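*Asks:* In structure tokens below, several structures.
Just so it is clear, none of the values below were taken in a lab; they were calculated from the coordinates. Because the structure is a prediction, the values reported are computed rather than measured. Cβ atoms are built from the backbone, for glycine too; each structure is taken alone.
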Structure I
């Protein structure tokens with residue numbers, strides 16, 4: 001039978017009633033003639049609750065102990081979902097990340113999957129069982145429990161789909177589809193029925209929460225099509241992410257943003273030891289980008305995004321102990337990114353430059369042919385998202401692939 005991998009996010013399994021709903025969805029897929037692997041996140045706000053308890057005990061907990069703690073949430077969900085499926089008369093078995101063969105790097109809190117050995121999963125599918133897998137986690141080559149970072153359950157699902165030769169990978173959440181902007185910020189954001197891997201990668205890397213960037217990259221390498229779906233609206237049409245969707249080319253894909261951003265401004269003395277090497281060599285955390293010669297001075301601006309359970313500012317301060325130059329840590333910042341395939345053309349450049357000049361106080365700008373990222377004060381993020389969307393998305397001709 002064809003294999004379908006289905007991933008269910010925290011909102012989909014937030015309580016026992018929703019777990020029962022997910023169980024029926026999985027069983028329906030199984031009865032339609034498919035082998036099913038269900039990858040699940042922790043229930044609702046379980047991860048946030050565990051993090052809160054951790055920081056009450058220790059304001060700066062070690063990432064190893066955080067991994068030991070946070071992986072509990074997904075294991076609870078797997079066992080409960082397996083029980084729910086069994087109550088519907090279908091045999092099921094639950095696995096942790098390590099039990100289903102997910103091998104990772106040794107970086108705690110932000111590990112990368114380096115290999116998947118799904119022998120036990122394949123054996124249980126062959127025996128006619130539905131397999132439930134705890135997302136977000138694996139085991140390193142040092143036999144340590146690791147986590148894949150926020151949104152890592154998506155990566156677990158895609159990696160298993162690739163390893164099992166699955167027919168497709170379905171990502172279920174309370175977000176039905178990919179939009180040209182966050183619909184909670186831009187009320188008239190357009191739904192995109194199909195996007196390319198590259199478009200989705202740029203959106204995800206710069207803050208879009210529909211899919212995890214690492215998962216999209218994994219899917220691109222493996223050629224696995226991703227289908228976003230709503231857990232609570234079975235008949236709704238989501239978004240397909242694949243290599244060559246049959247849609248018209250569009251100059252602008254969408255606008256996305258981050259609110260959890262801080263910047264470190266570093267002024268290196270001419271005869272002092274440089275800070276750039278120290279900061280860029282940090283595995284944890286890594287900068288989003290670097291602006292050299294920031295503000296017309298000799299300063300370098302390193303822009304970071306906060307990570308789950310990690311005080312990034314504290315880590316940066318520790319990394320620069322003994323540094324001879326001046327440093328300044330700035331919090332309460334955000335980034336807004338315009339994503340598209342033709343942002344280097346004169347007409348498109350004029351649109352976003354004029355928009356920035358009139359509505360934002362940019363602290364830094366990084367432009368590539370496919371994305372323009374602007375660093376602004378945090379309280380300007382939503383307004384700039386709306387303005388750029390109005391000018392560069394709604395103000396331009398929309399392709400037939402988009403709808404509301």
Structure II
């Protein structure tokens with residue numbers, strides 16, 4: 001069985017748009033007709049360029065290879081163009097192709113992917129969600145109102161969620177890191193207080209930021225959060241210098257989580273070596289795929305660190321995350337987008353099984369689900385913006401900066 005062809009899909013994400021403006025899927029076909037699916041997470045270039053890169057790299061490095069030749073293909077991509085260093089564009093493309101290869105291998109062997117990467121460890125995978133507004137709520141108001149978030153938190157806990165994420169610390173900008181304004185510190189503390197009072201001990205609080213603070217500014221924020229005992233303080237400083245994040249970790253009573261923007265085991269090993277975080281958040285559509293995430297988890301295990309796969313894109317990366325989580329002993333918690341309903345459900349041949357706060361891994365072969373190509377083709381993305389974008393203007397300390405969510 002040899003890899004033969006690739007097709008890419010750029011799928012517009014209709015309102016409310018949870019998971020980003022669009023999703024980038026790949027469909028890889030073997031010469032025996034078996035098809036596998038993968039997903040690229042975010043990109044520093046436009047989606048057409050990113051998908052063209054995936055197609056170029058596939059034909060350059062993968063055609064004629066066996067889909068099980070994961071290590072060989074990784075080395076080809078990692079060394080492509082005499083690079084041999086983490087590259088988000090190249091590794092985003094490889095990540096999608098790699099998870100599609102696992103999907104093909106699992107289907108050929110009639111086994112779920114988790115059976116091929118260590119076996120089932122977690123038959124129920126604990127999940128969390130962001131606090132999203134109701135359909136009739138204005139996002140710009142909701143994401144800046146602790147009382148509305150507290151009300152929503154109760155609703156999610158009653159659904160079965162035992163962990164909830166929110167990010168009230170203000171916008172992130174191209175000029176970051178910055179010092180948080182006093183209004184940011186005060187708002188963040190009010191969010192933690194209101195949500196903790198609303199849910200009590202029924203749910204962990206996950207405090208999200210986006211690498212936006214200086215080291216000293218992040219330490220100031222951590223001191224505000226500590227009385228409410230969040231499970232983590234996410235990416236308090238930018239990803240370039242984990243030694244600075246380690247200073248925050250040393251000063252913070254709240255565990256530090258990071259990894260959404262990192263790629264390959266090399267960057268995660270640096271995080272662990274410096275003590276920058278004890279919770280790693282690989283995004284499998286960027287990090288290098290399922291097998292690379294397993295290596296990261298193994299490195300983390302010997303540091304007593306845990307993994308919490310990140311998700312802010314479409315359902316195919318979610319499927320890879322679930323297979324990874326199901327087979328990983330130091331797995332902590334999985335990011336889900338609510339209960340994977342709405343457009344995420346429409347894009348698959350059936351809904352991801354979610355029950356009382358847990359995802360139930362599929363026992364079907366491969367990733368366990370098929371992309372609904374009719375839905376994907378019927379919803380092309382026609383814009384020219386990036387999946388995620390940072391504020392271009394410098395941070396404004398003269399008035400309150402309102403952040404309308406990711």
Structure III
């Protein structure tokens with residue numbers, strides 16, 4: 001999809017860089033058209049590097065291509081973020097002093113405005129009249145967020161998060177009807193049920209000790225938040241987490257791998273998407289002691305026998321495929337299944353090789369591969385992942401995404417939404 005990303009002159013312009021990444025990582029071709037004022041906040045070099053296209057603010061550059069006409073005509077979608085009070089006023093009254101406002105006049109596809117301004121500016125009758133006029137003409141004007149603004153003030157006027165704007169923009173491109181709530185238009189996962197597991201399982205050794213892992217649940221929570229913002233109904237199966245489950249999700253709490261297995265098999269019934277982001281213990285004690293294991297006076301150390309836990313991801317895939325065969329259904333029926341792999345690599349092989357092997361064994365539709373270790377991924381706010389899919393050319397570059405866990409979640413949900421379409 002060809003997208004024009006307009007950037008207004010507000011301090012929230014830095015968030016537009018994150019929005020641009022979401023669009024490009026989802027495979028869209030994006031041309032950035034900033035206002036002159038916005039370049040005081042984020043410069044031309046940033047937009048050109050992230051978009052891969054030349055950037056200008058004036059109608060007098062690239063005159064031979066009639067840029068001020070071409071951009072609007074060719075765009076499948078125009079998104080303005082942040083949309084300042086000044087930009088909304090110019091768009092509503094048809095003013096065209098620069099390339100962005102010219103492009104808005106020429107646009108024939110969906111147009112989405114994500115406002116950002118001080119509370120008094122947003123509430124002013126002139127701004128509200130401009131917003132009403134733009135909406136009456138078919139533009140999508142999102143409600144701004146409520147929160148901390150520039151300086152000490154808080155209130156309505158904050159730019160919505162990039163993931164929310166991303167979801168609203170894709171919904172507008174699909175011409176889905178706008179929702180009545182402040183969340184803006186229905187998202188690309190509207191009407192879909194998404195099951196997400198998160199956190200780390202804990203396998204009891206005795207009443208006070210357990211075998212566990214370092215998972216914080218942050219990535220699973222970010223996935224659930226992004227899926228909710230995209231309009232999905234979310235069934236959230238939470239093992240141990242350092243962060244709370246997202247509001248709006250139907251949450252089931254579990255502790256052990258066996259409990260997680262039962263909850264996931266139940267939650268997956270009738271789902272459109274299953275995302276196994278939980279860190280499941282591969283092994284559990286063969287028997288947990290009913291009393292605390294004590295240090296023995298004779299110096300003998302306890303021997304703890306481990307047994308293998310069920311492969312929940314593989315079981316979900318097998319059950320789906322068996323159902324397809326039993327029903328004689330189409331090969332893409334049943335839930336789209338996304339797995340996660342946390343690998344370290346060793347002397348025998350590297351992380352990518354282990355990831356490819358795991359994808360072959362699991363049989364899921366998408367495998368999100370992390371390289372893990374101390375101070376890597378688990379508990380951190382940012383990460384880097386690789387996306388592996390069945391049938392990938394081993395010689396081809398592997399799609400990679402680095403960023404905050406919210407950005408990673410948006411990249412995953414974007415891929416899921418595209419696959420469902």
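*Asks:* Given a computed value of 14 for relative contact order in percent (Cα under 8 Å, 6 or more apart), which structure among I, II, III does it belong to?
*Replies:* Only structure I yields this read-out.
*Asks:* Out of I, II, III, which has the highest value for FRET efficiency 1/(1 + (r/R0)^6) of positions 56 and 304 (r between Cβ atoms, R0 = 41 Å, to 0.05)?
*Replies:* Going through I, II, III one by one, FRET efficiency 1/(1 + (r/R0)^6) of positions 56 and 304 (r between Cβ atoms, R0 = 41 Å, to 0.05) peaks for structure I.
*Asks:* For distance in nm of label points 7 Å out along Cα→Cβ at positions 136 and 280, which structure out of I, II, III has the highest calculated value?
*Replies:* Looking at the calculated values, the largest one is III.
*Asks:* Which structure, out of I, II, III, was Rg/Rh (Cα atoms, Kirkwood Rh) calculated from, if the result is 1.04?
*Replies:* So the calculation was done on III.
*Asks:* Which structure, out of I, II, III, was distance in nm of label points 7 Å out along Cα→Cβ at positions 240 and 312 calculated from, if the result is 1.5?
*Replies:* It was calculated from structure III.
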